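K.L.:
In the part that follows, the structures are each spelled out as structure tokens.
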Structure 1
Amino acid sequence: MDISEVVKRSGVPASTLRFYEEKGLIASIGRQGLKRRFAPYVLDQLALIALGRLAGFSLNEIAAMFTSDGQLNISRQTLIDKANEIDQMVKRLQAMSEGLKHAAVCPATTHMECLTFQGLLKDASSGLLSKRGKTIGLVKQGK
């Protein structure tokens, strides 16, 4: 397939295909005139790249999942580690959601008087909300 066919079938822009090729994520099999040509399995590779990006893998991590001949070789431990990371992210987001919902209906006169909101601010300023594997302090404690 030429690059325009890959764009049409995958929905991935040509500029992204060229970038992925530069990064070693995919490889063209030659040229027909000025257009790059790709083997049909590039569509599977692009689907795997999209899935990896959705799961939060970096392009470098995804590149490491392919062998030099473009075959998939993913460590099962890598998948488990990413799933655990996603689980922790879900917990952080759930705690954030609960804290924001509480702050929206809190009977305190102002948000700054709400202990839960104060906890969210403290966690945000200390970087706790962005650290992997952590949950939000006061929200988790139910205060």
Structure 2
Amino acid sequence: MSYEVNKTDEEWRAGLDDDSFAVLRQAATERPWTGELLDEERAGIYNCGACNAELFRSGTKFDSGCGWPSFYESVRPEAVELIEDNSLGMTRTEVRCARCGSHLGHVFPDGFGTPTGDRYCMNSLALTFSADDASAGAAADATPSE
């Protein structure tokens, strides 16, 4: 598939650290419970760690107990690409950024209690987070002064 953002492996490596490159461009998985965004609770947008495309809103994030940030839907259906993944002796659905083709994680039909029933299980290393202005201001206001 052709993507809006196309780079060579060398160009991707130049803009990503080794761990992010492994996840985003080689479909690696970060260890559960280690991701920086797992416990992020501020309002905002989760973007692709490779091309900065908007992918998920904080209001769709939920605690699935799986050890990775989980969302019940993407910001728009066309923001992500879903691909059948038959690796590791099982069939899963891989989630990629539709703008650059980077691997984000997988989606599973076990988001019980969510409006969609889906669990987009994403690697923190595949995402960046941009807090809404009000959330960022509230976090700054909560910082004790000396």
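Nothing in this text is a laboratory measurement; each read-out follows from the coordinates by a stated rule. Note that the structure is a prediction, hence the values are computed from the model and not measured. Cβ atoms are built from the backbone, for glycine too; each structure is taken alone.
K.L.:
Here relative contact order in percent (Cα under 8 Å, 6 or more apart) has been calculated and equals 16, so which of 1, 2 was it run on?
P.N.:
1
K.L.:
Could I ask something else about it? Out of 1, 2, which structure matches 4.4 when distance in nm of label points 7 Å out along Cα→Cβ at positions 47 and 119 is calculated?
P.N.:
1
K.L.:
Can you say which of 1, 2 returns -18000 when helix-only ellipticity at 222 nm (-39500 (n - 2.57) for each DSSP H run of 4 or more, over all residues; to 500) is computed?
P.N.:
Going through each structure in turn, the value belongs to 1.
K.L.:
So distance in nm of label points 7 Å out along Cα→Cβ at positions 79 and 95, computed for just one structure, reads 2.9; which one of 1, 2 is that?
P.N.:
Structure of origin is 1.
K.L.:
Thinking only about distance in nm of label points 7 Å out along Cα→Cβ at positions 87 and 103, which of 1, 2 has the largest value?
P.N.:
1
K.L.:
Here is a further query. If you work out mean count of other Cβ atoms within 10 Å over residues 63-70 for 1, 2, which one comes out largest?
P.N.:
2
K.L.:
Let me ask another. Just checking, which of 1, 2 has the largest value of Cα Rg over 2.2 N^0.38 Å?
P.N.:
Top value of Cα Rg over 2.2 N^0.38 Å, among 1, 2, belongs to structure 1.
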